[in-house]
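Below you'll find the structures, each written out as structure tokens.
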Structure 1
Amino acid sequence: MITVDSACLGFSHGGATLPVLHDISFAVAECDSCAVIGPSGCGKTSLLFLLAGLLRPDRGVVEVVGQEQSGMILQNYGLFPWKTVAENVGLGLVLRGAARKTVAATVERLLGEMGLSGFGGHFPGQLSGGMQQRVAMARALAVEPRILFMDEPLSSLDALTRERLQNLIAEVWLGKRITMVLVTHSIEEAVFLGRRIVVLGGRPGRVLRLVDNPEAGGSDYRDSDVFFHRCVLLRQILKGEGDGPET
């Protein structure tokens, strides 16, 4: 579903081109998940924007089947503070011209699925960070995307809330059989949610390693030895110590 082949990206600055990504190649199968991890400034968000079609590569190929049927959740959730929870969730459907009854029914169903029943009339500023994240997820799911792109959506949450919402993301991905791409700074999050992990590093960003992680999303995966050892592997790669074969 997603194929990236030797993609390069640069931004113009002061009459020169600042390279951001260099020679990026990887693939993600349909209904699979991919986590992109790396240090700040290595181009993770720029790569996500390439996949979402918001940016175009300078060289190379980025092919995403179903890109026009995608949803995105940003780091700050992207909620409109002057709109109610229900209005935020239904916004994508309204922009697509869906009937009012369809919008209302979809919003009610998704608020129930996200544990937000009764909060449709609230405004985002009246909700906790975890609840705002669930509103953002409901809004993305309202348009029934084939692909869900997420840019560090859980970064501002406390550890327990973050873990609960990681479980929710896994349930949504597996239950709705969508393709998911997640950008994160968290090693544990990448290992729990990404069946394929793209480890970026350097400036411009390049692929340090592609790590296959087929156990991702399992309810008891965090408690397994495999999870622990894969977290150790990622930490070694990011520290420049993981020079073994692709795993």
Structure 2
Amino acid sequence: MNTHTLFSDKSEIYAKARPRYPKQLFEWLAEVCQSTEKVWDAACGNGQAAADLQHYFHIVEASDISPEQIANAPEYDRVNFSVQASESTHFDDNSFDAVCVAQSLHWFHYNTFWPEVKRVLKPGCVFAAWGYTWPRLETPLDGILNETFLKIIKPYWAPQNRLLWDGYTDVHFPFTPLHPPTFHMCVDWDVNDFFTYLHSWSATRRCMDDVGKDFFHESYEQIKSRWGDEERRKVSMEFFFIAGRNET
């Protein structure tokens, strides 16, 4: 499967819908780095992590294999966006104080990605990866979402997503582990924000291509009737974070 095409389609929806990451994450990352001169945001999408990394690092190199994602990235003074595969980049050896992967570690070819990270990461510097999974609402909304939406799109997830759902526990991690604090992912959304986010999922769009959009609209109407038109709700997501130091 050409996995990057899952995020090239409707990348403008992805840019609008995806939530930002906890501020505490970036504060911690900057604290454990030996220097904050330069960071690589690998598989950056359209720059959700890069937008925050620029406040903690002098230079951010943000790359993605999808030209459509990069085309939808905003311009930032300290961020250089580029289209390239994370497994083979034009970056110099030993050039980064940190390498970060946000919501993307499950997509890489590890036999070539890990050597590339070690090539460009300075000795003693930090690799960090994080991601989030299912949105949590409240009873009865969680039950409605599961029956009218999650069960329907379940067959359309790419198998790599299982690595994320399992918290990357099955991913070989070639760095000396660090022990970060627990970070929490929570957003404040109305029902339209929430369904724009659901629309950005690759499985949602693949399901729509296969069976049409009726299921999406029916789920929206059922949840909207319980949610309320104008009401904003806290939506939490299970969050995973791993980090380690490049000792070799």
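Between structures 1, 2, the calculation of FRET efficiency 1/(1 + (r/R0)^6) of positions 19 and 139 (r between Cβ atoms, R0 = 41 Å, to 0.05) yields its largest number for 2.
Assuming 23 is relative contact order in percent (Cα under 8 Å, 6 or more apart) as calculated from a single structure, say which of 1, 2 it is.
Details: 1: 26; 2: 23.
It traces back to 2.
One of 1, 2 was used to calculate P(r) over Cα pairs in 5 Å bins from 0, in percent, for residues 59-114 alone, giving 4, 16, 20, 23, 18, 9, 6, 4, 2, 0; which? Answer for the origin of the read-out: 1.
For which of the structures 1, 2 does the calculation of helix-only ellipticity at 222 nm (-39500 (n - 2.57) for each DSSP H run of 4 or more, over all residues; to 500) return -9000? So the calculation was done on 2.
Any read-out appearing in this document is the output of simple, stated calculations on the displayed coordinates, not a laboratory observation. Since the model is a prediction, treat every value here as computed from it, not as a measurement. Cβ atoms are built from the backbone, for glycine too; each structure is taken alone.
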